[in-house]
Structure 1
Amino acid sequence: MTLADNIRFLRKKKNMSQDYIAEKLGYKSYTTIQKWESGISEPSLEKLHELSKIFNVDIDYLISKDLTKPENEIIGKVETINSYKYIPDPVSAGNLENMEGQKYSSISIPNNFLGKYANNPDIIIMKVNGDSMNKIIPNESLIGILENFPLCDLKNGDIVVFNDNYNCFVKRFYKTDTKIIFRPESTDESFTDITFDITEDIFTTVKIVGKVVMYNVIL
């Protein structure tokens, strides 16, 4: 329960109430903060980022170190966070979303969330909209996409973001000798495969935006 203990410890150390933290994070009551401190649930990546700013602590330490021990209390250290391109509008895991004219902003993500992809300039962060991948990526989760991922390196079952006439989707990728299949993974059986015949000009119609290398569940 390191994260729960750290949130409670840092809040009390800075003489902040649960109500104050809740208000800062946009919650109407303290119950979510209470659940975090009790270990019943955990903050999303976005909320962890906001908490790190409130407590002025490195997210890596907030998550993985026992800050109640004096030797681990590293306040104000932010050396393991990097900024990435962020598209505020959601990518679809169900309904169509138009990608044309999208503008990038930026978001800071701790290195431990992206692992070997940390600080990679080809990473884009987006938010998922829809339930067609909700068995593994619930609606409103953040995903990290590695752009310019070589098609030849994609394996069957990889999760990708692809673009069909500017409509963007998140699905599992499968390739046979004659077809490319983008498959949902949903509790809703109304979502079905999106299939394309492999032709010489297939990739003028369908573009693989990138491979999903990170996703964060919103709790």
Structure 2
Amino acid sequence: MKKKKLPTEIYLLLRSRILGFKLLPGVKISDKAIAEELGVSRTPVREALIRLVSHGLVTSLHNRGFTVREFSIKDVKDIYTLREALEVLAVRLAIENIDERKIEKIQKHLTAYPRLIASRNRQHFNQTDEEFHMMIARFSDNKPLEKQLNSLHDQLAVLRRHAHLLSEHIRDAYEEETYIQHNAIFECMADRNESAAVDAVSKHVRESMKDVINVLTKNSK
């Protein structure tokens, strides 16, 4: 690892482990152990961990180290409420900027869903799901909005994947419903129907929140 890039490379490594559930919610992260594993000093590791704290993936324990963030039901509601507001704005702006090239790009993206669902390729489906939303954010042509959604989607990825690990049987139904709802959003965008697109996005976000809360609530009892 090059010295100047160390904090970023360590950040990306730890982020990948968290999103891939190699580091589970609540697990303590030792900056000393990570530094020894990577053969670096503790300073760039701590810089990476502080960045993960700012992105909502890690919790600082006030001079007692760091843990992978655990999400309460209140956290879930807060995150999804913010997500709905941001994604509604993103789809409004994206429709203002939509053209045939962008429509074709979204349509092509959606063609991958049936194959991924049939193959039960969970990892690639997750990536395709998240990319759909980030594509709309990019088409909004609003960099601060895109940055906010990108940061939020890391937290959402942890929440969704944790819920699916706890309740694998809901996974197939979730993927089918996601495909249907993403298609509905796309059709509204292709028709330049802003109000219908907003309704479709809001429905999608709220149903996703409901699914996550239901699973986490059942498994907390």
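Coordinate-derived values only; no laboratory data. Keep in mind it's a predicted model, so treat the numbers as computed, not measured. Cβ atoms are built from the backbone, for glycine too; each structure is taken alone.
For the read-out helix-only ellipticity at 222 nm (-39500 (n - 2.57) for each DSSP H run of 4 or more, over all residues; to 500), a value of -25500 was computed from one structure; give its label from 1, 2. Kindly include the intermediate steps, with their values, before the conclusion.
Numbers: 1: -6000; 2: -25500.
Among 1, 2, the structure yielding -25500 for helix-only ellipticity at 222 nm (-39500 (n - 2.57) for each DSSP H run of 4 or more, over all residues; to 500) is 2.
To test your reading of the models, identify which of 1, 2 gives 63 for percent of Cα pairs over 18 Å apart, for residues 38-109 alone when calculated.
Only one of 1, 2 returns 63 for percent of Cα pairs over 18 Å apart, for residues 38-109 alone, namely 2.
Kindly point out which one of 1, 2 the value 1.5 was derived from, the read-out being distance in nm of label points 7 Å out along Cα→Cβ at positions 158 and 182.
1
Suppose FRET efficiency 1/(1 + (r/R0)^6) of positions 30 and 190 (r between Cβ atoms, R0 = 35 Å, to 0.05) works out to 0.35; of 1, 2, which structure was it derived from?
For FRET efficiency 1/(1 + (r/R0)^6) of positions 30 and 190 (r between Cβ atoms, R0 = 35 Å, to 0.05), the value 0.35 is produced by structure 1.
Ranked by relative contact order in percent (Cα under 8 Å, 6 or more apart), which of 1, 2 sits at the highest value?
Top value of relative contact order in percent (Cα under 8 Å, 6 or more apart) goes to structure 2.
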